[in-house]
Structure I
Amino acid sequence: MFRVAAVQTVSGSDVAANLAAIEPLVSNAAGQGAKLILLPEYFGVFGDSARDKVAVRENDGTGPQQDFLSHLARLHRIWLIGGTVPLAISDPTRVRSASLVYDPDGKRVARYDKIHLFAFSRGQERYDEGRTIEAGSEPASFEAPCGKVGLSVCYDLRFPELYRRYRDMALLLVPSAFTAVTGEAHWHLLLRTRAVENQCYVLAAAQGGVHPNGRRTYGHSMLVDPWGIVMAEWPEGPGVVLGDIDPLRIAAVRSELPALTHRRL
C-alpha cells in the first residue's frame, strides 16, 4: 500500500497567503501517512484576473512557489506535486502552466506543461486560457514507489488520447480548477472514465469554493480506484483527501477484465 493525498484549496491573488494556508494541509496529510501529495491547479495564485498569474511568474528553477514545494517535500520526506506554477517564457504576456514534481529529497524530478487550454463562454461567464498561457506539447510521467505516475492538468481531462499515452501507469494525477458549471456536469464522469479506461487510480486535487475574485470553483477533490469507485472525496472548501494505492487491486482489475490487451486502434 502507498498512501496518497489531494489537497483542496480556495486560493486568492496573494501568493504568500496561499502558501501559508496550504502548509498546514500538507503537514496534516503527511502526518496521516501520505507519501505523495498533490496540490491543485493555481494553488499559489488564483487572481482577480487571468493576468495576475503572469505578474507572479517565476523563472524555471527558482521562485517562491518552487522553493516552497522543494522545502515541504524535503521537510516531510514526501513526493509533492505543485498542480501548476506559472513559469516565464520569452513572451512577457504569457506563461507556461507547469505541474512540478519534487521527490522526498526536495529535488525536482518531473515537469509537465498543460497541453489543452480551457475556453468556455456562457452568458457572462467567459474564459480563454490561451490569452495568458502557452500550451505545452508533451506528456510527462515519473516513477514513484507505487509505480509509474502520469501527469495532466484540469482541461486535459476531456482529451482521452492524452491518457492513452499513460496506459501503463498505476496512478494519474489531475490538479484542477473546474468551474462550478462544468464541474457539476462532468467532473465525476470524466475522472471515473479516465480511471476505468486505463484501469488505474486517479487522484484529483481541486480548487473548491468561492474565491476572493467572486469566481466559484467546483471542488470535489477525490481518489478513484481502477474500477471507477470513488474511494474518498472532499466536496467544498479547504481540506484533504486520503487513500491508498494498492498494486494488487490494479493487477486484479486488469486480470479479470484485460481490456488494455484487447485494444485494436
Structure II
Amino acid sequence: MSMVPLYYREYGDAAPSLILLHGLFGSSANWSSIARELSGQFRVIVPDLRNHGRSLHAEPMDYAVMVEDVQALIDTLKLDRPLVVGHSMGGKVAMRLALESPGVVAGIGVVDIAPVDYGHDFSSVFAGFEAVDLARLSDRAEANRQMAAFVPDAAVRAFLLQNLVHERDGWHWRLNLPLLRVSIGTVTAFEVPPGAHYERPAHFIFGTRSDYVQKAYWPTIQTLFPGAVFCPVEGAGHWVYAERRDTFLDCLKDLLDAHRDAVP
C-alpha cells in the first residue's frame, strides 16, 4: 500500500481548516465556487484524489489508500482536526476516514452518498469516454458530440469533459480510466472497519431527486454515525452543491458554524 502525495488547491488562511473532497470522475475544480465562498471563514483545502485531476495515477484504487492519502495531506499541512466534506466517492472517503481515525476529524459532511454498496457499473460513462477519438480530435466540441450517444445528459457530459486536457503531445484524459474501470466495484462498495462508529457531528446532505440516500439506508447511517443529521435539498439531483448551491450551503451552515466556534 503506497501513499500518494495529493495535488491540492488552497483558499483562504483563516482557521479552522476545511477539506472538500470531490466525487468519482471529478476533481478539485468542482468545488472552486464553494471553496471561494467559504475562504473568508476557513482555510479550505481541496485535493485531487488519486487517479483524478492533477494527482498521480497509482494502484490500488480503494478507500483504504484514499484515506491514507488524505491523512498524509492532513499531516503534511499540519491541519488540526479539520472538518471534512465529501461528495459521492469523496463522501465515502470522509466517512471511512472518520470511522478509522475519529480523533483526526472534527466532523464530516457527506453529500449524496451513504455507507452502502451500490450496484452502478458506470458502463455508459466509460463507453462515453472511449467514444472520444483522442488521436483525431480537433476540439472540445467534437468530443462532446462523440460522447453524446452514450451520455445523453448535457450537464453530465460537461462535468466529464472537464477531465479532457490538450497538451503539447495532444489530447488526454486526466483520469486513470483503465484503473477506474477495473476498480469500479471497489469504488461503489463500502467496507466498514470492524466495530467502528463515529460520535462527532456527521451531516448527510442529499438531493430529493437522487436515489443515493434512500430512507432504507438511514438505519445503517445512524448505527455508524449516531450523531447523524439529515438535510434533504429539494429539487436537487446527485450534484447537490452545483444544482442548489444556496440550499446546500444552508444545510452545511450548522456544521460549519459549530466547527468555526469550536476554535479558541
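Any idea which of I, II comes out highest on distance in nm of label points 7 Å out along Cα→Cβ at positions 116 and 188? Each step should come with its number before you reach the end.
Working: I: 2.1; II: 1.4.
When distance in nm of label points 7 Å out along Cα→Cβ at positions 116 and 188 is calculated for I, II, structure I comes out on top.
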For log10 I(q)/I(0) by the Debye sum over Cα atoms at q = 0.23, 0.30 Å⁻¹, for residues 60-107 alone computed as -0.78, -1.26, the structure of I, II it came from: II
Quick check on the output: 20.0 is mean count of other Cβ atoms within 10 Å over residues 92-99, derived from one of I, II. Which one produced it? I
Comparing structures I, II by distance in nm of label points 7 Å out along Cα→Cβ at positions 228 and 244, which one has the largest value? I
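Quick check on the output: -11000 is helix-only ellipticity at 222 nm (-39500 (n - 2.57) for each DSSP H run of 4 or more, over all residues; to 500), derived from one of I, II. Which one produced it?
Value -11000 for helix-only ellipticity at 222 nm (-39500 (n - 2.57) for each DSSP H run of 4 or more, over all residues; to 500) corresponds to II out of I, II.
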Out of I, II, which one gives 19.4, 53 for Rg and Dmax of the Cα atoms in Å, for residues 132-235 alone as computed from the coordinates? II
Which structure, out of I, II, was percent of Cα pairs over 27 Å apart calculated from, if the result is 31? I
Here mean count of other Cβ atoms within 10 Å over residues 84-91 has been calculated and equals 26.5, so which of I, II was it run on? II
The value 0.30 for FRET efficiency 1/(1 + (r/R0)^6) of positions 36 and 68 (r between Cβ atoms, R0 = 25 Å, to 0.05) was derived from one model only; which of I, II is it? II
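A short reminder: the numbers here are calculations on the coordinates, not readings from a lab. From a predicted model like this one, the values you see are computed outputs, not experimental measurements. Cβ atoms are built from the backbone, for glycine too; each structure is taken alone.
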